[in-house]
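FYI, it's all coordinate maths here, none of it is from the lab. Since this is a predicted model, take the numbers as computed values, not measurements. Cβ atoms are built from the backbone, for glycine too; each structure is taken alone.
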Structure I
Amino acid sequence: MANWQDPRTTGVNAASVSVPRATRDVGLRSYMLSVYNYMASGVLLTGIVALLFAPYAGRVLVNSAGTGMSPLGWLIILAPLGFVFAMSFGVNRMQTSTLRMLFWGFATVMGLSMSTLFLAYTNESIAQTFFATAAAYAGLSLYGYTTKRDLSGFGTFLIMGVVGLLVAMLINMFLHSSTLALAISGIGVLLFAALTAYDTQRIKSLYFVVQGSDMQAKMIVMGALQLYLDFINMFQFLLSFMGNRR
């Protein structure tokens, strides 16, 4: 998960509390719409890049023996993680334009790395899983946006869940257990479904902290990155269930 310094510690325009409610509501809708537009554009860019690069993925990402990833393949697979760390730890000192360029770069390299899905699964099952994920994601994000229930208490539990999931995936790289892989996929779908609602509410809450400050534009990009990660992870775990292998 991407983490960055809470803008509440960086100094916020206190005068925002006197802004009329109607004005704040309009500002919130505009803020969230910008987050969703960036997120959807990033997913679209990733999909286009993955589809265009798929015919070459086997030659570029897989080694000549066909037994694993090539050095360039490992670089492409790990590059998105570098972008996430750079954006998360550099958000406070970066210009907004730099943060945006990194976001588009991240979406592009994610497309390159995800092109391997077209080698493993049929195009039809990828499309079906994508639309199923999109429908579920829309409902979960809407719940996170509209619910009056405070979801912040689930934050620590969800972060611990992500860490545990990563550890289980690392262990299974050596065990190659199909049962454990199935369990990881099931837990992953549920975990990122919950994170979608949680992150949506958190991004919404951040608006009232950063509105009118220099951090607002940056938080739009970082919010889009977080929602993008929730969507992509939920899609990939769900594909393990719904995908038809070639």
Structure II
Amino acid sequence: MGARLQALLLLQDIELQIVDIRRQLDRRQRLVTAQRRKLKTARDAIEAERMQVRRSQTEFDELDVDIKGRSANIERLREHLNTVRTNKDYAAILAKLNNEKADVSRLETRALELMQVVETRKQGLAAREQTERAEADRLEELETALEQARASFARRLEQLEEQRRQAADQMDSQASTLFDRLSERYDGEVLAEVERPHPRRDEFVCAGCHMSLRTEVANTLRSRDEIVTCRNCGRILFMRNET
């Protein structure tokens, strides 16, 4: 293998280390992003539950006011019964009294139902708030781990990027441009080894895409230090020294 391909392999090794670090940081960032969404969902659910509790509580309070007003009216009607002078007036007031009692009974049943609803929703709200605190703690842990990883990798990443610049500077612009394009496409796996599945046959395949290669490709790589790419995947091909 010639010096040109050796230099490309060295550059790929540096590139793959950079890609691996960035991949680890990206994975941690995705965990943080996903946890932030999860926490937001939990907080949205809490807010919706709080709104339901407030609505039910407001309805209960309104019913309570109504019940108290009607109860006071019932007392007034009872007092009025003692002052009427005719059976007709007595019957009319008694009918009103009974109607008010029926309404109060109906409202008290609804109020009891609402009280139970409010209590159940408050219990559910407390459970959601406990879950939200756990999710918030988890987010804090993930954010701390992300920052620690960034700090831990910062120096190494800076060194690798400097090594990459130095290695790239040793290449011609055409090779450097091709390398960058392939690195972006294949996450740093720019070169592919030419493999020989059957040692006794002149058959060759690209280790990157496992497609067959012509014998002329292998002969070129054996004899010349040239950049030869796979016609299928486009990776730069290389062969190790044969024994």
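Worth pointing out:
- Of the structures I, II, the one that 2.6 was derived from, the read-out being distance in nm of label points 7 Å out along Cα→Cβ at positions 55 and 103: II
- Percent of Cα pairs over 32 Å apart - structure with the largest value, from I, II: II
- With percent of Cα pairs over 21 Å apart, for residues 143-214 alone derived as 41, matching label from I, II: I
- Percent of Cα pairs over 12 Å apart, for residues 167-206 alone - structure with the largest value, from I, II: II
- Identity of the structure behind 4.0 (criterion: distance in nm of label points 7 Å out along Cα→Cβ at positions 63 and 87, calculated), options I, II: II
- Among I, II, which structure scores highest (criterion: relative contact order in percent (Cα under 8 Å, 6 or more apart)): I
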